[in-house]
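Where a number appears in this text, it was derived from the coordinates with a stated rule and is not lab data. Computed from a prediction, not measured in an experiment: that's the story for all the values here. Cβ atoms are built from the backbone, for glycine too; each structure is taken alone.
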Structure P
Amino acid sequence: MTQSSLLERWLAEESEIAARLDAGPGPGLARPEQLEGKSGLETMQMMLAAEIPYAAIAKTLDFTIIEVAPGVAIFQGQPLPQHLNPLGTIHGGWVATMLDSALGCSVHTMMPPGRGYTTVELSVNYVKGLTPRVPRVRAEGKVIHCGRQLATAEARLVGPDGTLYAHATTTCLVFEMPKR
């Protein structure tokens, strides 16, 4: 697949998903009763289907959830001028947030009902400067290990031409969710 046809596919997927998310409840928090008895994967699928709200940070920072599967989460974002740092490249916090979202949501897909997680370590390696000239990037997160107490995952931030801009790993603490 050529770079331009891959970008066209990415943009078409994003447009379809954004239209669905915009028609749904929008950004916010799901009500506890909407999540009760649901696995992390079911929750993420409900979010992607616009049956429950999606995370407001995605709206704030101009990125979109694209795909979820067991142990996988993919986000797509558009690096824009409002994400620039004073040196003229996309701020590392924007990159880290996209990667953290892919990492955390990939772990989330592995949670059985009643289990949760929180990030205890995030390590990001920036390997190439990102500018608004890059039309889109994808953060692709994959679980490496998910146990009763710890989960680890890795993610890569890539452009449609395959350029790697950053990669990251996380360690998450897994725990029983408190009863409401």
Structure Q
Amino acid sequence: MNPSPNLFLVGPTGAGKTSIGRQLAEHYRMPFVDLDVEIESRCGLTISTIFEQEGEAGFRARECAHLDEFSLQKGIVLATGAGAVLDPANRALLRERGFVMWLQVSVDEQLDRLEHDRQRPLLAVPDRRGRLETLAHDRLPLYEALADLAFPGKHEPVESAAARAIALIDQHWSCAP
């Protein structure tokens, strides 16, 4: 068991961090925070607009500040953005302030889940498969090194995935005050 007051979800785009995270928060009776939604809400801009106006570096700076703020809370389920793990300081915060669950998903599954999604700036490219493969190559080692627990994705309804996640989490995590 790895006791911690917080449950943090990391993983690639389309892994289900938001969908499964909401279910986990409901099950554990904890508030749910989607970091990207909070950034948009606080900035009054979409992630795409932030990328257009400030570039990826500007977005990542905002992401770091918001992650620092929200990870200080106690008793939350937090879904990070897929690239939050790129910054070593973010990885340290996640490791120190919560139990980190890595939601795994294949590139094929990402392509299927994100087929109609045109909101993600890093996927606004002609070769989405190539981009997802590059992102996986760069980020998977970071997810793996950071994770307290890896959760393999499957093609299944969110409710089934959440039930599987809960069963696995309960074996490895206890919510500490």
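Taking 3.4 as the value of distance in nm of label points 7 Å out along Cα→Cβ at positions 82 and 154 derived from one of the structures shown (P, Q), identify that structure. Attributed to the structure labelled P.
Could you tell me which structure in P, Q was used to calculate distance in nm of label points 7 Å out along Cα→Cβ at positions 50 and 114 as 1.7? It was calculated from structure Q. Quick check on the output: -17500 is helix-only ellipticity at 222 nm (-39500 (n - 2.57) for each DSSP H run of 4 or more, over all residues; to 500), derived from one of P, Q. Which one produced it? That value comes from structure Q.
A value of 19.9 for mean count of other Cβ atoms within 10 Å over residues 74-81, calculated from one of P, Q, originates in structure P.
On distance in nm of label points 7 Å out along Cα→Cβ at positions 18 and 58, which of the structures labelled P, Q is highest? The maximum falls on structure Q.
When percent of Cα pairs over 18 Å apart, for residues 90-161 alone is calculated, the result is 41; to which of the structures P, Q does this value belong? Answer for the origin of the read-out: P. When distance in nm of label points 7 Å out along Cα→Cβ at positions 10 and 122 is computed across structures P, Q, the figure 2.1 traces back to P.
So mean count of other Cβ atoms within 10 Å over residues 42-49, computed for just one structure, reads 18.5; which one of P, Q is that? Source structure for this number: P.
Ranked by relative contact order in percent (Cα under 8 Å, 6 or more apart), structures P, Q are led by Q, which has the greatest value.
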